[in-house]
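> What follows is a group of structures, each given as structure tokens.
Just so you know, all these numbers are worked out from the coordinates, no wet-lab data involved. Keep in mind the model is a prediction, meaning the values are calculated, not measured. Cβ atoms are built from the backbone, for glycine too; each structure is taken alone.
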Structure I
Amino acid sequence: MLNDISENLPGAFIIYRADKEDDEIFYANKEFLDMAGYENLDAYFNGTKKSFRNLIREDQQKAVEASIWNQIESGSKNDYIHYQLRRQDGTYIPVLDQGRIVESERFGRVFYVLFMDWQAMQSHYSEKFNAKDV
């Protein structure tokens with residue numbers, strides 16, 4: 001059912017366990033799979049070993065995770081972080097990650113995370129804000 005609903009939603013997103021020790025990924029929509037260069041969900045799970053931290057450039061992992069948890073623990077409803085997302089082919093793209101913890105009857109606390117391609121977003125908005133009619 002989630003596939004049916006999420007297939008046509010705008011935006012790239014994943015859902016993963018909200019636990020500092022166990023960050024198991026449960027789901028990624030097609031737009032995220034395309035952004036990260038994965039053919040399908042099975043390839044994505046295999047390539048990341050179903051771990052959120054395996055999406056983050058290795059030298060940024062600790063800082064990114066600390067920032068996310070600091071924001072959540074300080075009472076923020078959403079957390080925002082910019083980092084380098086590892087694609088299937090080993091290259092990296094800069095992303096803006098907006099996450100929120102929600103309660104799931106089936107999985108307990110989970111992160112719902114929306115990803116935006118940082119370069120595409122900057123390019124789009126710099127063109128808009130540099131236009132003379134804005």
Structure II
Amino acid sequence: MMQPPSLLGTLESALYAEDLDAAARFWTGVIGLPEIARVPGRHVFFRCGAQVLLVFRAEATRQPPKAGARLPVPPHGSDGAGHFCMAACPGDLDAWRAHLEAAGIGIEADFIWPQGGRSLYFRDPAGNSIEIADPAIWD
């Protein structure tokens with residue numbers, strides 16, 4: 001088997017939500033990500049460090065592109081809760097927990113992994129599992 005070419009890393013990740021306005025309020029107002037693109041009823045995109053978080057309405061993205069579409073993106077979509085993890089400095093995790101709780105966001109889990117590093121888990125308005133973690137969880 002041939003060795004694959006190299007990759008630079010993750011560029012974008014996708015979550016799905018029915019209520020894109022609620023998603024936008026959460027990701028910009030609570031998490032602080034800048035919104036960078038929106039098509040009403042279809043998607044809203046956010047900058048997250050060097051990556052982009054794509055939030056789609058699954059029903060809208062399951063439609064195949066029309067013949068001759070300028071951007072022939074294949075259909076996609078997901079049912080059920082997805083997962084998205086953001087990295088934070090370990091010293092900021094207590095502040096993140098306090099910030100989320102002050103915003104009325106329930107913390108589902110807050111623990112230190114056996115190999116080290118701490119994770120906070122909570123839900124976005126669409127029910128996706130969101131994590132803020134010390135990058136050391138993967139060291």
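> Comparing mean count of other Cβ atoms within 10 Å over residues 61-68 across structures I, II, which is largest?
Going through I, II one by one, mean count of other Cβ atoms within 10 Å over residues 61-68 peaks for structure I.
> Related question: Determine which structure produced the value 11.2 for mean projected area of the Cα convex hull in nm², calculated from the coordinates; the candidates are I, II.
II
> One of I, II was used to compute distance in nm of label points 7 Å out along Cα→Cβ at positions 45 and 109, and the answer was 3.1. Which one was it?
Answer for the origin of the read-out: II.
> Figure out for me which of the structures I, II the number 2.2 belongs to, where distance in nm of label points 7 Å out along Cα→Cβ at positions 21 and 77 was derived from the coordinates.
Computed on structure II.
> From which structure (I, II) was log10 I(q)/I(0) by the Debye sum over Cα atoms at q = 0.16, 0.18, 0.27 Å⁻¹, for residues 53-124 alone calculated, if the value obtained is -0.73, -0.81, -1.30?
The read-out was computed on structure II.
> Tell me which of I, II gives -3000 when you compute helix-only ellipticity at 222 nm (-39500 (n - 2.57) for each DSSP H run of 4 or more, over all residues; to 500).
II
> Hey, another quick one. Taking 1.1 as the value of distance in nm of label points 7 Å out along Cα→Cβ at positions 69 and 101 derived from one of the structures shown (I, II), identify that structure.
Going label by label, the one that fits is I.
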